Structure formats: structure tokens, C-alpha cells
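Each in C-alpha cells, the structures are laid out below.
Each value in this text was obtained by applying a stated rule to the coordinates, not by laboratory testing. Treat the numbers as computed from the prediction; the structure is a model and nothing was measured. Cβ atoms are built from the backbone, for glycine too; each structure is taken alone.
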Structure I
Amino acid sequence: NSAFRFEERLRSLETSFSEYRQTNQFANAVSAIPGIVHQYMDQQMKEALREAVQIQTDRLQDSLQRENDEFLRNIDENMKKVLKGLVKNQVKEQVSRILPRIEEFVNATLEAEVLTRSSHSSRTSYAIAADLSEMELKKIIIEKMEGN
């Protein structure tokens, strides 16, 4: 009898222990849910925040790139205007210095040529007049160049 009671009590303890373990596992699983949800929400928030930061960073980079491109375009245009003005002034300066020398050289050369040709007795007065006309035309061209 006492052995029977012992076995019965043992079975009752085993059953209670098994029920306790099942209840305890369920309780553990239920108590783990808030932690799992919290971890999931943290992960989702981090991902959403990362995406939002990336989108904003991309927008800012695009905006800054557009501003930078516009700034560089403006600098390029201004540099072209300044350089064009400088070159124009330098060309005028150089032409005004060089043109009188060219004119002197052309006049001297033409006069020497006319004198050389006119000294040859075989030349006619028509040829001399043509040479003088050529010299006058060259002078007119030089004067036009000076005007520009």
C-alpha cells in the first residue's frame, strides 16, 4: 500500500511538474513578446531613420551640386568677359604701337621701289603712276586698319 501511495504521489508530482514546466514555458514565451516587439520596433526605426537620412543627404548633395555648377558657370562666363576685354585692350595697344612702324616701313619700301623703278629710263610715266596709285591704296588700307 505504501508503495502504491508512493508511486501515486510520484506520478502526481511528475504531472504537476510537467504542468508547471508547460505553464512556465508559456509564461516565458509570453514575457519574451514585449522584448521581441521592442527589438523589432528598434530595428524598424533604425531602418526608417537610415532611409530618411539617406534621402535627405541625397537631396542636399543634389542641391549643392546644382549650386556649385551654377557658381562655376558664372565664374566661367565672368572670366571669359574679363579675358575678352583684356585681350581686346592689349590688341588695340599693340596695334597702335606696331601700326606706325608698319606704315613707315611700307612707305619707305614703296618710295624706294618707286624711285628705283622710276630711275630706269625704260619705264613709262604710266608705270610710275600705277606704282604711286598702288602706294596710295596701301596707305588707305593702313588708315582703315588704324580706324578699326
Structure II
Amino acid sequence: MKRTVTLAILLTALVACQNSTPTPLAPITTATETEFTLGPGQSAAIVDAVFTIRLIGVTNDERCPAEIECVVSGPVTFTITLQKAPGEPVEYTLQSFTDHDGRSPDGPFEGIQDRIEYEGYVIRVKGVLPYPLKSMDEVKDWEYRVSFIVTKN
């Protein structure tokens, strides 16, 4: 009987751990001309540009999964905020195409906003991971990581 109760408690704890939401990611500090990566809800203080960028989250991922043959592969869409203290955060929606390694092309695509100008700087998407393998719904919202670079305009 003790063994059954102990096993039940351990299984309950294991299931609870698997269903729990992930721990929030700590803010980071970085500089211009340096690629950095953010997870949903995470922010980066760009010290030499004196503003903060926060990844709110990925809102849509239309990239064709790697193990599926698609006629067309779409962009991944996500929301960020930019904030220069003491001002209020300003929200932007960005999109990017990526290759199967999750890297964004260097050049712009017509109709796709993969970069923004803000306070004399350009914030550009460098990549979005993970790349879906088997289905467009397999990546959980909290698993996404978006890489950026900030350059002087």
C-alpha cells in the first residue's frame, strides 16, 4: 500500500512539473552591433543606445515545416516593444522569412517588415527558432527565440 501511495505521489509530481509554465527569462544587457536573442517576455537593455527592447511573443508562424513539402512558406510574425526611459513602451509587429536553420535573410522583402528605425537606430531580425519540423502547431509559444541586431542608422 505504501509503495502504491508513493508511486502515485511521484507520478502526480512528475505530471505537475511537465504541465507547469516555464520560468520567466531574466533581462539581459547588450550593445549595438552585437547579435542577441530573446524569449517571450524577455527584455534587453541596449546600453549604448539607451533603450530597451522586449519580445512580447510570436503571434503567427506560417513557415513550412522542414519535413513537409509545401507550395509556399510564409513568414513568422511577432510583437516587440521599444522603450526609451522615462517614456512609455511603443509596440511594433515584425515579420521575417527564415531558412530551415531559422536565419533571416539580410535583404528586405517587399511587404515584410523585418526591421524598424527607432531613435536613430535600426533594429533588425536576424533569426527565429525553433524551426517547425512536422507541423505548424508543434512549437509552443514559450519555446520561441528571436535574434536581433541593433545598428546606428
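Work out the source of 0.05 here, i.e. which of I, II gives that when FRET efficiency 1/(1 + (r/R0)^6) of positions 44 and 84 (r between Cβ atoms, R0 = 35 Å, to 0.05) is computed. It would help to have the intermediate numbers written out before the result.
Details: I: 0.05; II: 1.00.
Derived from the structure labelled I.
Using mean count of other Cβ atoms within 10 Å over residues 28-35 for the comparison, can you identify which of I, II gives the largest number?
On the way: I: 9.2; II: 13.2.
Once mean count of other Cβ atoms within 10 Å over residues 28-35 is tallied for I, II, the winner is II.
Consider the structures I, II: one of them gives -36500 for helix-only ellipticity at 222 nm (-39500 (n - 2.57) for each DSSP H run of 4 or more, over all residues; to 500) as calculated from the coordinates. Say which.
Working: I: -36500; II: -4000.
Checking each candidate, the match is I.
In terms of distance in nm of label points 7 Å out along Cα→Cβ at positions 100 and 132, which of structures I, II is highest?
On the way: I: 2.8; II: 1.7.
Checked I, II; max of distance in nm of label points 7 Å out along Cα→Cβ at positions 100 and 132 sits with I.
Can you tell which of I, II yields 216 when volume of the Cα convex hull per residue in Å³ is derived from it? Walk me through the numbers on the way to the answer.
Values: I: 216; II: 145.
It must be structure I, since only it matches.
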